[in-house]
1. Supply the structure label, taken from 1, 2, corresponding to distance in nm of label points 7 Å out along Cα→Cβ at positions 193 and 609 with the calculated value 5.3.
2. Distance in nm of label points 7 Å out along Cα→Cβ at positions 105 and 585 computed as 6.4: which structure among 1, 2?
3. Tell me which of 1, 2 gives -6500 when you compute helix-only ellipticity at 222 nm (-39500 (n - 2.57) for each DSSP H run of 4 or more, over all residues; to 500).
4. From 1, 2, which structure was P(r) over Cα pairs in 10 Å bins from 0, in percent = 3, 12, 17, 19, 18, 14, 9, 5, 2, 1, 0, 0 calculated on?
Structure 1
Amino acid sequence: MEKYMHSRLFSFNNVWVILILVATSAQAQYSEIYQKYKDKHPEASVVCLNQESNLFITLNNGAFDIVQENIEENLYLNEAATQGSQKSINFSSFFEMEDIEASAFNYEDNKYKEVKVSEFTEKDEMGESFYDDTKSINFIYSNLKKGSTSKLKYSQKIKNPRFLTPFYFGDFSPIAQNKFSITADASVNLKFKQFNTEGVNIAFTKQEKRGKIIYTWELKDVKAFDYESQSSTYKNVLPHVVPFIASYQVNGNTVPVLNETRDLYNWYYSLVKDVNQEPADPELIALTKSLTDGLDSNLEKVKAIYYWTQRNIKYIAFEYGLGGFIPREANQVFKKKYGDCKDNSSLLYKMLEIAGLKGHLTWIGTRKIPYSYEEVPTPIVDNHMILSYFDGSDIYYLDATGRNIPIMYPSSFIQGKEALIALDDSNYRIAKVPIIPAEKNSVKDITQLKIEGKQLVGSTKVEVSGYNKIDYIYALGNLNTKSERDNFYNDIFQKGNNKFIAQNILETNKDDYDKNMIVSYKFTIGDYLQQFGDQIFINLNLNKNISQYRTDPNRKRDIEVDYKNYFTFETELLIPQGYQVDYLPESQTFGNDFIKATINYTQLDGKIKYKHTVTCDFLILDLNQQKEVNELIKNVEKAYKEVVTFTKSE
């Protein structure tokens, strides 16, 4: 027995020795830097050890030579490292690729061993409806795995001095070290705008050295940026610097580049001033006259031209070189029946001119660009072109790249944005696009309802206006069969429960830009009402619409919607024969600065009349505002539980 115990103990000790050796070996296969950042960011898949961009601006006899060198070093913290093996870098005629080096480093035998990337593949980047001169360099890091690192270094030549790009001190992964520097000739006057840097400890230095001025920004230990659906642009969150060349000195003279909005406008106008100089195509003249003949007002003529362009010119984006800024000739767009935003604006401009009217080419940024023209007078402030039309003091913002947009409505994605409107070769106007009130984007649901056996049976007429109508028509345009259409309407109009079935669906005014769309249908709802003895219980809150605006209490970002909204649900329920109302819920009103709701019950002429309204008067809610809205929704949802009670008459 003693011998046996000694043997067991010896074996047990050997096992521990082996386990310790294995553990030590496993520990040794990862570097100290891996252990450091794995402990620091246990949930991360990758940490950027160094994100660096160095910009060199040289002036030679009034001509710029601008080179940007970029360095990216990553550390991979788990088995998802292989997903980071494939890399792609975009470039274009404005950002020419010069040099590129890339290596993977795998930790073996207590040191990192370098494996250089030897094969780089170039390809065009084209989408189905977007064509530009963007190309990409593609490559693969060799054998990346948990604990590996990679290093990428490349340089690009920036061909136009107006196209300096922002530097972001953050990404979707943690960043250990950020560095951005600009080395410029002293004769170059630079400006910088910082965004989202309040409370961020960015170290900035400026020094002069041998006729150069060196600007440097550094920031360490930046947490990962968390993406959340429906958040506003990352440009509203990530700290970043926007550099731009304001002017430069040459031969004792100051030459403006982008010192103010006027400089940007002068450059923009120089690109469009010679467009549409050729005579209009006779067919285009004939078409324009056929569209406008017999119309009394100028606005009606503009509307006819605008709607024809929306219906007949397909949107395809082309951005080759300066073609991304210069509209094509109207005659060309008319013949091909397609174009990008600038081309559509060019055609609209020419057709209005044929009709004896004046349109104005207009540059504008979508809501994904948060800058004003005063803050950042550079091409990054806008990304879209439309046509503006003045009718007295009113401005109409015509965007023919969309479909089914009434003339009174701007595209939803430019609401609240600044528009840079061309007046002539030296004058412009900056106007703010209005935000469409909630009541103009309405869904009004009027329902007649009765109880038949254990079912609810009814008919509904829904009137849809504004951006809601545009969205409905867009969605319907992707449906090819009656069955798909019926399923769509059963989904968006569902009442009560999932046993709602809509039938005999009829659409009115769907293709009329200026009239509200009307959808009528009959329906049944099974297993909805409750009956116990002599009592019937029914919840008339068939559409609990407000609940869709509740946000996750753990959300970290603001939330953005496409447009303000207004909903009305009016229901008349026929009191069942032989029954009387035993309980009718009280009417209630709820409201704050962002959302309002009412629920009203009345009894009249043998019917229960129910009305529920919801007004969503916001485009963006920050975290505190979301809490306010969530609290209001919680109170409304309590009211949603109220039921009408009927009791058999004596």
Structure 2
Amino acid sequence: MTSLTDLDKRGVSLEESLGAFEAGILVNPWRESTWKKIRGSLTTAARVYPKITPENHSGMIICDPEELMRLVAPYKRAKSFPVNCGFKNYESFYTWQSNVKRFFEHVSGQRQSRCAINSKKDAGARLLKVIGIGVDGQPLLTGSETIPIASFIGLCREADIDVNKATPDWVRNQIAISTAGRASTIRQAAARIDKLSDSGKVPRDVLPPCRFGDLSDVFYAGQWRTPEVHPEFAEARDRYIKNLCEGTKRARLGLEDFAISTHGRIGEKRAKSIRQAINWFHHGLVVAGLVRENRPFPWRQVAVPSLLLEIADLDAAGAIQRSTQGETRGTRIKIVINFLDTIFQGYKSEIGPGFFDYDILNNPENFETDKAKWKRDIALKFVESPELQRIFYGMPERFFSEAVDLIDRWDKIGPAAGKGRLSALQGRGLDLAILAVKTMITTRFPLRLDSVIQLTAFGKTPHLIQSGDPRNPIRVDIPGYIVKNGKLFSGVPLLPSRTLDPSAVLKWYLEKVHHLVLEHKVRGANRSRHLLFAGLTREPMARKYKRYTAEAGLGLDAHMVRHLAGSILYARGIPVEVIAELLGISEQTVIKNYIYINRSRLRQKAIDEVATIYRELEL
């Protein structure tokens, strides 16, 4: 027997399924070492489930993989983990849910069903084969790009329809009855299948009968639908954002101010945040009953500042979009105030000095998200551990030494005939070379990842310049338009250390690796010969950083470089204004983000003093 679903149609409990394993009723498909890990995770489940389930949880754990995925989804989105469950970090929590999911899928019969579905020989299988073989042995898509299509083919098989029979109406219906994650996968797959169809490189008999087209107007089950923005309001919003994007900004360098062009934008992410905040305000106006279709926009009523607090109240009550935190509401209202001040002259002056003291616009005292707690715990560990600091600052040399060896043996470690464009070792060599340069820069000059991926090494105005000065061989010039808030950096040196010369690393990378990164790691419109990393985008870079720093013994994400750099400098007594200048943030932000280091120092000082008392009293 391979499944318990025939024994109990209501769902099988964890206790029952483990009993069936021990009695031999349910076959164990895993090796002993794998089963030991899964068994440990199942034991932990009794401690975790009461934390992640509703308060009325009965205590019985049902082997339902779909319920498990619903319960862990909020933690996976926030890259956090439930507290007081024994998890050291998000990675250990992710491993736990993965092990439990494997067991639940086996017990519920989903694994067997999926294996049977995936073994079908149909148009979907032929499509995946064509994508993998490609033209002249060159795959049409990368492995990660193929994943949504494989999932879509699996969906077609579950519905007992071949992929070359899937119509736009059928796909739209599938999105409408799907969860958020599956709906996103279907949209991605549909867009990529349409591109394959347009390319003419895939036989028509394995493709759908016609293009799926734009599916952005299809809502998935339970999707929050933001009301349509009133045309008059949308026009004012777009004009405001356009003026922000196409103007100039003031940036500070040392004691001097500079006027810098924003190069036609303030940054896509910043513009998006401003747009979201203004739309959030409009949504509140709709919920409050002030904005109605086919009627003029009520500008006079909008001009009243007290309306901002009413909308914040509506948001806190869950009436506007998904519930936001108090600090997020406060930040959005600040954006809205700046927007309305351009429409109503003197609007900002009517906002009293104590306006943002309201609780509804601030997080509760001592409020801390799971992500913030994780960052604090990691930073304190680093501050107190010279060994972790040695690993952290030693990453560039570690990555560089292994990358040099792999790149030198490039032809010898190449793929076997017909096995793809890169072998695993070649891919590893390029990844490590990229990270050697990335960490060489950011451990010395902790730029944000969004700025790092926009650095240029070629062209008329490269951002990394070989100076010829043996004391400061490389300097970094950062234009304001690639840095958050338009912060300008000029002539920042990347200093050599005993184990690593940044000039040698950069020279080696540009001469021997950059053309390989351009050829093998970046596709489509993102490719750029001028960019240091050839157009590699944020997500692939973040994944590489997380994977290889974990190998080095550090559980970090890419943004933690900045956080750790600030924490270590703060703990060493470097003045706040110096740290603020290096990180490109305000002194208030430095104090706010690193104040826990002061608290840790004071706590340790008190403990040391207590120990001194015991020694003095000879107790």
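1. Of the structures listed, the value fits 1.
2. On the way: 1: 6.4; 2: 3.8.
Value 6.4 for distance in nm of label points 7 Å out along Cα→Cβ at positions 105 and 585 corresponds to 1 out of 1, 2.
3. Matching structure: 1.
4. On the way: 1: 3, 12, 17, 19, 18, 14, 9, 5, 2, 1, 0, 0; 2: 3, 12, 18, 24, 24, 14, 5, 1, 0.
Of the structures listed, the value fits 1.
Since every read-out is calculated from the coordinates, none of them should be taken as a lab result. Just so you know, these numbers come straight off a predicted model, no measurement behind them. Cβ atoms are built from the backbone, for glycine too; each structure is taken alone.
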